[in-house]
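J.: Scrolling down, you'll hit the structures one after another.
Derivation of every value follows stated rules applied to the coordinates shown; laboratory data play no part. Treat the numbers as computed from the prediction; the structure is a model and nothing was measured. Cβ atoms are built from the backbone, for glycine too; each structure is taken alone.
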Structure 1
Amino acid sequence: MLAYRDHRTGKATDVSLAKAQDDAIREAIALQEAVGLESITDGEFRRASYWSSFVERIDGLEIKDAAFTFGDECGHEQAFTAPHVSDPVRWQQAIAVDKFEFVHASTSQTPKTTLPSPPSMHWWRVDQGIEKAVYPNAKSYFTDLAAVYRQEIAALAAAGSTYIQLDDVPFAMLCDPEVRVEVASKHIDPDQLLQDYVALCNDSLRDLSPGVTVAMHFCPRQL
């Protein structure tokens, strides 16, 4: 998106970037309505990455290089970045309520609020993405992370959001034998990790407000 590039280089202001995002989202909503969709998203035009809002609004997170690289069919590898836990994670402000409210005001259909899945906030750097002085192991981090999700989902429900989608990559990738070998090479049992992710998701969805539906979108990626 050109507006993001111009904003990064100083050619666009915060105000002009926000206007470009608003215009793009309204176009995306109109397209979804035109083809008959009954659940409407904002097209994620306000995010540099599907997890970036978490890093921006949740205490305790920063960005470092991912533990994995992506490869294409020609064998070229592409590095990328991922969330890193540098301090205890705490919910201090809503992550997606303002995004929900914009879509809600712009459509007569059901707004679908999208969040990165809980495992996504660990997977891309796995255990090396957690400062040991902050959390001695992943499970202790997962306890606080699940609390963040419960608070965010409660805030969305209070704002009127009834359909929340968790966008997930880790579950799909852990079905890939090559990925499982890569995980094992980092001294992590992929089967145990999968079970830990299931427990994390269940803990994140405890005490779900009546009338709120949570779905999960699986998005496979190739290493």
Structure 2
Amino acid sequence: MRPVAIFRFSPTEGPAGFADWLTARGLPWKLVPLDAGEAVPTDVAGWSGIGMMGGPMSVNDDLPWVAPLCRLLRTAVARGVPVIGHCLGGQLLAKAMGASVRPAVTPELGWIDVTTNDAGARRAWFGDRDTFTTFEWHDETFALPPGAKRVLTNSYNVEQGFLLDDRHLGLQCHLEMTAELLKSWLASSAGELPAVSMPERQSAAEVRRDLPQRLARLHAVAGDVYARWTQGLAP
């Protein structure tokens, strides 16, 4: 099988649990570190799927890789090569497919609940969970692209996840979290955290609370999502 291309946009936001899950199941992947100056591939022919991670920048920033990556994503969608985007990656997929990305109504930071609002996606992608707790760290959000189906939502920002063609998944949240990844974010971006925890913007102490249990529950959700996504990988 051809590898999954995993696009990294910041050295602090690597593939973490997403790559761990692929590796554990013998699915090949290759990192494409755009933050290190690697060029965006011009075609999808070499990839079985495309995964995109998070990053501190905006898809609306004047960055040299945004336009070519959006072209590549449109090609992938047109050819049925599965795409999954986490946070910034979800925003990039939305932008590529014609949706706007704008400041969030409510910036979200921490362990926050989302609701599955589509019965078919709930069964096929989210283990028949009505609600689950995920990890969020964003101050922008995407609109729903034309032809996409909303599959996740919450009371803070209505667009939390969408599907295109039951194959391409854009997420506002981070399913890929590991203890190591979270530790690096807390070390590099602690200034973004409030001193007093709120439900939608949590303190460092709240983010760390019950971390092994929270990660175990998140990994169970991620496993269901990744298992469904990889069913569509191109051979």
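J.: For structures 1, 2, which has the highest computed value of Cα Rg over 2.2 N^0.38 Å?
T.: That would be structure 1.
J.: Can you tell which of 1, 2 yields -9500 when helix-only ellipticity at 222 nm (-39500 (n - 2.57) for each DSSP H run of 4 or more, over all residues; to 500) is derived from it?
T.: Only structure 2 yields this read-out.
J.: From 1, 2, which structure was FRET efficiency 1/(1 + (r/R0)^6) of positions 39 and 119 (r between Cβ atoms, R0 = 25 Å, to 0.05) = 0.65 calculated on?
T.: Derived from the structure labelled 1.
J.: Then there is this: Out of 1, 2, which has the highest value for FRET efficiency 1/(1 + (r/R0)^6) of positions 23 and 207 (r between Cβ atoms, R0 = 30 Å, to 0.05)?
T.: Comparing 1, 2, the top value of FRET efficiency 1/(1 + (r/R0)^6) of positions 23 and 207 (r between Cβ atoms, R0 = 30 Å, to 0.05) belongs to 2.
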